[in-house]
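Below, each structure is written out as structure tokens.
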Structure I
Amino acid sequence: MLAGFLLGKAFSLYQDLEAVMTQSYGPEARGGASSASIVVADYPIAYPFIQNADVLIALSQEGYSRYRSETKPDGVIVIDEGLVNPKADDKTLAIPATKLAEGMGRRIVANVVMLGYFCAISDVITREGMEEAIRTSVKPKTLSLNMKAFEAGFAYAKEEVRGS
């Protein structure tokens, strides 16, 4: 949910776009399946629910399996390669987000690692907007770790491009 909130905030406050986020939680109280859906436009949004997503970011197998069918066939699919096994015919972009977060000592920032990666590969969100959303949203005691996580994802994408 934090990643969705940060992304929506970056779009709406720092890129002057319209953004609406909806959330869905599984029946588990904590640690279960959840999703954050963001509708973004440069005009007022009349319907806040996604019919066919342009982008799916999956940090779990359950999330991928549940939401893949709601993503356009030619949509961008970004997965945590250590946790998600995509269908053989799916074209996916993969990052070891959880592994990178664990290397920083806090698995919980895998979502922010993923945001850094998405920001680097996407032309829809600016780095400055994402960084400002992080700076103005997370608790001060976690700011350094979250900025480091964002940079790790961003750098991973840039290194991936250089290595191609």
Structure II
Amino acid sequence: MTKLSVGDRAPDFTLLDQRGKPVRLHELTEKKNVALYFYPKDATPGCTLEARSFRDAYDVFTAADTEVIGVSADSVKSHERFAANERLPFLLLSDRDGMVRELYGVERTLGILPGRVTYVIGRGGVVRHVYSSQLRATQHSREALQAINAPPPSQP
């Protein structure tokens, strides 16, 4: 498993959202920035706080031309319930086999708990920021917003 770093091209993937509709990352990054966050499990205390923090800042993300996407191994049905219960206006993608999590190098915490990592991907598909913290769930949305509002790194 290779960790993704700032400056790397974000690997493309297609996963089903909470409505069962396929979502392809590169179709989004052609037009917008993407705040892609991996989280352990729907409807758990930390993950609910994290989702709410992205929800509460969603208008700021959209004003910055950024799509928010949450990814976990939960099923489409679980995502549908979680999104409805928490009034989440953004996409939740089902990575049942963990293939995308592995593609992005999101490691497990203590070897057992799926990691909590946020990637800010700029238009064109290049990673602009990576934030990893299992315990500081609500910091993920703040970190993503700071990275989106910062000038993009200069290209050589």
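Of the structures labelled I, II, one was used to calculate helix-only ellipticity at 222 nm (-39500 (n - 2.57) for each DSSP H run of 4 or more, over all residues; to 500), giving -13000. Name it. Source structure for this number: I.
Here the criterion is mean count of other Cβ atoms within 10 Å over residues 40-47, and among I, II the highest value is seen for II. If distance in nm of label points 7 Å out along Cα→Cβ at positions 120 and 144 comes out at 2.2 when worked out from the coordinates, which of I, II was used? Answer by label: I. Work out the source of 33, 30, 23 here, i.e. which of I, II gives that when Cα extents along the principal axes in Å, for residues 72-135 alone is computed. Only one of I, II returns 33, 30, 23 for Cα extents along the principal axes in Å, for residues 72-135 alone, namely II.
Out of I, II, choose the structure whose coordinates give relative contact order in percent (Cα under 8 Å, 6 or more apart) equal to 19 when calculated.
Working: I: 19; II: 32.
Computed on structure I.
For which of I, II does FRET efficiency 1/(1 + (r/R0)^6) of positions 64 and 96 (r between Cβ atoms, R0 = 25 Å, to 0.05), calculated from the coordinates, equal 0.95? Computing FRET efficiency 1/(1 + (r/R0)^6) of positions 64 and 96 (r between Cβ atoms, R0 = 25 Å, to 0.05) on every structure in I, II gives 0.95 only for I. Source structure of the calculated read-out (distance in nm of label points 7 Å out along Cα→Cβ at positions 24 and 48, 1.6) within I, II: I. Can you tell which of I, II yields -1.23 when log10 I(q)/I(0) by the Debye sum over Cα atoms at q = 0.18 Å⁻¹ is derived from it? Here the read-out was taken from I.
Computed from the coordinates by the stated procedures, all read-outs in this text should not be read as laboratory data. Not measured: the values here are computed from a predicted model. Cβ atoms are built from the backbone, for glycine too; each structure is taken alone.
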